[in-house]
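Have a look at these structures, which come just after this line.
What follows is calculated from the coordinates using simple rules that are stated; it is not laboratory data. Just so it is clear, the structure is predicted and the values come from calculations on it, not from any experiment.
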Structure 1
């Protein structure tokens with residue numbers, strides 16, 4: 001069988017589609033994990049001002065500022081991952097691969 005035969009090309013396309021699906025699933029899982037961590041951190045942060053005594057010192061204010069900065073960073077990372085996942089799912093390459101794979105699967109069956 002030559003390397004350009006339909007069966008070989010089909011297996012290559014199926015392998016590539018499978019790898020892309022795994023990448024997307026990993027990105028979605030990472031996004032969900034970041035979202036869960038972000039939600040837990042926001043809940044913890046929202047409780048802090050109520051627990052803090054009226055006479056808080058400068059160190060606590062600095063620590064809270066650092067936590068807020070970290071939270072902004074995590075939110076930005078979640079948005080980037082979300083954008084990447086959406087970009088992959090809406091990309092012409094992904095849609096072409098999906099359509100090509102479905103064509104090959106119909107052709108083979």
Structure 2
């Protein structure tokens with residue numbers, strides 16, 4: 001159980017997906033009263049699901065593809081064009097999104 005809670009917390013921290021937090025609340029026995037966790041989970045799920053975790057995982061896959069293309073020596077312009085097709089966005093938008101995410105990940109690593 002602690003490993004599962006740790007994983008759910010890491011997923012929530014990385015994505016902000018409330019579903020991860022709700023699942024953790026259902027598992028954790030709040031002072032021996034599991035109904036408390038279930039009530040918290042219901043409150044967290046009261047909104048429409050954001051699917052943030054799935055979106056974040058999709059962006060991580062794109063980042064891994066980007067790194068693989070770079071290692072293969074593919075020109076960055078060509079990489080952005082290939083990856084833009086996955087998200088149905090313009091290559092320049094892909095370039096700026098990847099740059100923004102890279103900058104944010106560096107900032108997060110330096111804060112830890």
Structure 3
């Protein structure tokens with residue numbers, strides 16, 4: 001929640017203030033992961049692992065798009081289950097790990 005914003009009037013507003021930025025952060029991280037993969041030398045991440053990560057990132061982006069569409073199409077406030085969000089968190093950790101590996105290898109990605 002942004003400290004400068006007024007407190008939410010309802011649970012629905014609170015849910016939106018928490019979930020919308022979280023979904024945006026996931027999307028930015030997954031997109032960043034794809035960029036990192038595009039610049040990742042094979043000495044840092046081999047072919048099968050690279051393709052598996054790319055597939056998970058693309059699936060994550062598709063899942064985020066579907067979650068957003070479902071939330072927009074539902075008239076009542078809708079949260080997401082931890083079973084949905086937990087794999088996305090793990091994927092963010094993988095992107096961070098790839099970023100760290102690239103830095104350790106001296107690869108600079110703008």
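One of 1, 2, 3 was used to compute relative contact order in percent (Cα under 8 Å, 6 or more apart), and the result was 49. Which label is that?
Attributed to the structure labelled 1.
Comparing 1, 2, 3, where is Rg/Rh (Cα atoms, Kirkwood Rh) highest?
Structure 1 gives the largest value of Rg/Rh (Cα atoms, Kirkwood Rh) among 1, 2, 3.
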